[in-house]
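Quick heads-up: structures coming right below.
What follows draws every value from the coordinates through simple rules; no lab data is involved. What you see is a predicted model; the values in this text were computed from it and never measured.
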Structure 1
Amino acid sequence: MLIRPFRLGDYSAITRIWQETGLEEQEAESLNDLAKQLAWDSDLVMVAEKEGEVVGVVVGTIDGTRAYFYRLAVLPRLQGAGIGRKLVEAIEKRFKQRGVNRVLIMVNQGNPEVLPFYHSLGYEMQKYVTLSKKLSS
């Protein structure tokens, strides 16, 4: 398995992964949104490739010495094989190279089954409430 930076040709594969894992239903992420992240820092959008097929994806971003990753997803038929763990390790390595000292993630309340996975990677539950407001364009 190869963990590598995103390439434009990967877009349909990662969109399919997000659809198959239900992330596309929870958050609308357009090509424009992904393009903005790629323009900001393309090294923080990473994919897992197995036998020539893109099978997983993670998107990261850095804000000073803090970093975030989101939209971590692996094809359902390959979940539990360590692909998600490898993606998290790879994005954390990139973060460390950039001087990040704290990584934050958000988990949708409707997706509590992923919590044991994140706990196994050393992530701890925090007592924050996330608020959101959509600004009209």
Structure 2
Amino acid sequence: MALTEPSIDQWLAEAKLDPAAAQCGMYLTHNGVVRITPKAQVREGVEGLGDVARVDFSYDREGLDAAVAEALTWPGVYYVRVWLNEGELSVGDSIMYVLIGADIRPNCVDALQRLVGKIKNDLVVEKEIYA
């Protein structure tokens, strides 16, 4: 069963009240969602797997805490917040939300891409179940 998703509007409101907010000139969000097309088909062109019916999703909580702490050391990054879902997820369910606050656009874009990549490549376990 999927967890209750956070409100990005609420997250942004809270981020703008954070003591580091005066340093942030940009906030970017990422919302990863379960899609019907298998990952191997999208990334590697593998055909014939069928549609994704659900994804069994888990992650390394300690690793996530460490990744967030590390992201706050990257150039220009002053605010980071992450939410990951867990359990059995259906097509359309959110997998994750990430919010990055940074001083300038290049630092914000780079940090978001780097952190989402770290999470997806190193910290999550996703098992697609096909229809």
The highest value of volume of the Cα convex hull per residue in Å³, for residues 16-63 alone among the shown structures 1, 2 is in 2
When 1, 2 are compared on percent of Cα pairs over 14 Å apart, for residues 8-87 alone, the highest value belongs to 2
Across 1, 2, relative contact order in percent (Cα under 8 Å, 6 or more apart) reaches its greatest value in structure 2
Computing percent of Cα pairs over 11 Å apart, for residues 56-103 alone for each of 1, 2, the value 64 comes from structure 1
Rg and Dmax of the Cα atoms in Å, calculated, reads 14.5, 42; among 1, 2 the input was structure 1
